[in-house]
1. helix-only ellipticity at 222 nm (-39500 (n - 2.57) for each DSSP H run of 4 or more, over all residues; to 500) was computed and gave -15000; which structure, P, Q, did it come from?
2. Comparing Rg/Rh (Cα atoms, Kirkwood Rh) across structures P, Q, which is largest?
3. Distance in nm of label points 7 Å out along Cα→Cβ at positions 23 and 55 was computed and gave 5.8; which structure, P, Q, did it come from?
Structure P
Amino acid sequence: METELKKKCPAVVKPTLLKLLQNCFKHTTNPANLSARIKALHDTHGVNNSATFDAAFPHMRKAIEYGTIREDRIANAVYLLAATRNQVAHGVDDSMMLFKDASAAAFTVDVLLSLCRVEAWTN
């Protein structure tokens, strides 16, 4: 996904996945301005290490599984993608809940696989 977004948004400086997500989906209509929603989630959760991931994960999972607003469910799923990617890419910490809780790992895999078709969750 990061590679595809780099092609879609070549003007993003220092194009990390999170930065691309925060800048490349400003003009989506459903959900409206997905980039702003992702930025707001990052401002709220600030996932940048294993501890902050573990603290934010239950909130993201609850929003994805039980949220009543479609746009919030999508934004949380996309933010989970970025947070998971960063934790795995910058060093595997086997003390994280994803390595200790099979349910959390299976849920995350299901969410990430559901995001494979970008066109299906934005327009």
Structure Q
Amino acid sequence: MKGLLKSLEAIVSILIIFVIFVVFFGSNEILPEFETINWQMKGFNALKSLDQSNDLRQYVLANSTGVIENKLLPFVPPEVNIKVVVCQTFCEKPGVESEKIISINYLIAGDVNDYRPRQVVLYMW
């Protein structure tokens, strides 16, 4: 009988230790919403298709953010607002107050004769 109680006591102590590990070391990371993930995929694909048509590079080097936004509008859902920022290494915050905002960074190395790396940041909310 004593052996059975010792075995039961060992099992209970193992369960308590396991619960403590799960509580303290469990994942507390909040998963992103599927809606914002879809926005991010659509925004990146829109930038990529604009780059593959060789238009994005010209607009970035000319710092024409308004033209880039107009070219991207058909690719994003109609209920989503967008803002494009072109910068070198450090980009300013967009100044948008929203609970759901994502950013997509896209790098452009410049042109063949004009090596000026730029960063295109697409904000969606």
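All of the numbers you see were taken from the coordinates with simple rules; none came from a lab. Keep in mind that what you see is a predicted model, and the values were worked out from it rather than measured. Cβ atoms are built from the backbone, for glycine too; each structure is taken alone.
1. Values: P: -20500; Q: -15000.
Going through each structure in turn, the value belongs to Q.
2. Values: P: 0.94; Q: 1.40.
When Rg/Rh (Cα atoms, Kirkwood Rh) is calculated for P, Q, structure Q comes out on top.
3. Label of the source structure: Q.
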